[in-house]
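Each in structure tokens, the structures are laid out below.
Please treat every number below as a calculation from the coordinates, not as lab data. Everything numeric here is computed off the predicted structure, so don't read it as measured data.
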Structure I
């Protein structure tokens, strides 16, 4: 855990659970009732039902990890017994934990999952008002074959692919993706084949998707928010990939063309520059990118001063042992 302010005890954490190697014997979701019985026993009935409702076991595993990670954050950071870590939803349907004795949220958190990875950002013990958090993770290779086929085989090509998603992007973002991103981001394309060109464009597309999702989730809204097209990340760029999961992203590279962590963004909402949201977009391995956003609504300088560093990889047993020790 990272203490942001030792005097006030504010803590910000960024955690990841990698579900890809979990339960190799479980080839169907129903097999989790046997192979993940310990984990499922730590959830409420409704949570277990939600996990086991998934058709694909890979999705069920991510759902399981998401439930465990949220409750782990509330229990560990909020000093709440595991049995009392009831996660509810606020008026915007965002998952929250509300202390029944105070009506407050001692831990602000947000969770994301994609391609076997579940990530959480959380802030606890912040004394100066409300904290908003958002996180999104994307994997450029998860749908690569589908995306490549759609773009290369369709007469509309790349502009047509971007237009398919234009209703959730800002007009300037659509134009940038379609016509300017390659010239704006030198080195985005790694090779000379048509597939390499598409891969570079897709990396920019998914980087934008992660940034927007993290920002939207910070606000508590969803992709149906009526103001989606009034939000714009101007001339954004994706971070360069890292060689592998074991190689951390470079934190000190100030050249935006080679940076593996991006911290500076020109964000516009309804034409006005957004200056109260702290965001970070980083590479994890060659295929994953994760965007993180925090905002302290009453004192913007607090959230802007926090460092959104690398994510800590948790072991499943660490979560389970904590849950069982603090029931």
Structure II
């Protein structure tokens, strides 16, 4: 099932995406709330009701009115929190090699994550960036999960049961801001907090069963053979696969939930897939060729991410008309 959040006449709704159309779930079953967070709070009972509606629409036994005029939002427009992991060894190793430092042994010992701004989550459409953001503005191609039930001290072997669904994630990054603040061994913060994009819909785990593959040796949890690509202005710049995750979402959730509650509506990203950002691509290019032409996102660029089974997420980069700069405020 593909769950979608959308807006009509400035009001948010929850729908199901079936055969290219959006149908409002609440209009089909009044027990289903008309927004994502309340729906996720309802747990498996509401999820089962929604799946039944989706199946009935797909097989023609239910014919509700489809939505015509709407704006697609992030699948979870108001996450209870947003974490981002560091699951792909290829990306970490390449980034460290490009900086001429050794691979860090701790990567293979435990998964890590950071908290980003859950109030800056958005879906398809424009990404408005400040002038400082364009100092090495970057995308990051990732997968994300949404938590579907409350839990604490969850073991990795059981953690997949807490996942309500999967979606594409673009962890937008202002690299100059990021690198400056991380010299102080804290962050990332301002380099990341202006936009995190998720969408276009939330895909329930049952839809990904045909793509399931084994996790890496000595790891626990579900993994999937999902091709991941990113195109900028129609040109493919990044290609990877979710199957290359070293740390699984189950293992990341185990760490997230240690000594603390995870909640329905929490969003957790995988971290960047190998080749999944300009920072890595530019570093590798310059390492191999000193004359390599580096690339960063510019105003007007169209960024489109596509992942097998999860759809395509498209955004246009825009520049805010202002001369306000926090980089200029440095003492």
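Hey, P(r) over Cα pairs in 5 Å bins from 0, in percent, for residues 128-215 alone derived from one of I, II reads 3, 12, 17, 17, 14, 13, 13, 9, 2, 0; which structure?
II
Thinking only about relative contact order in percent (Cα under 8 Å, 6 or more apart), which of I, II has the largest value?
Comparing I, II by relative contact order in percent (Cα under 8 Å, 6 or more apart), the maximum is at II.
From I, II, which structure was helix-only ellipticity at 222 nm (-39500 (n - 2.57) for each DSSP H run of 4 or more, over all residues; to 500) = -5500 calculated on?
Answer by label: II.
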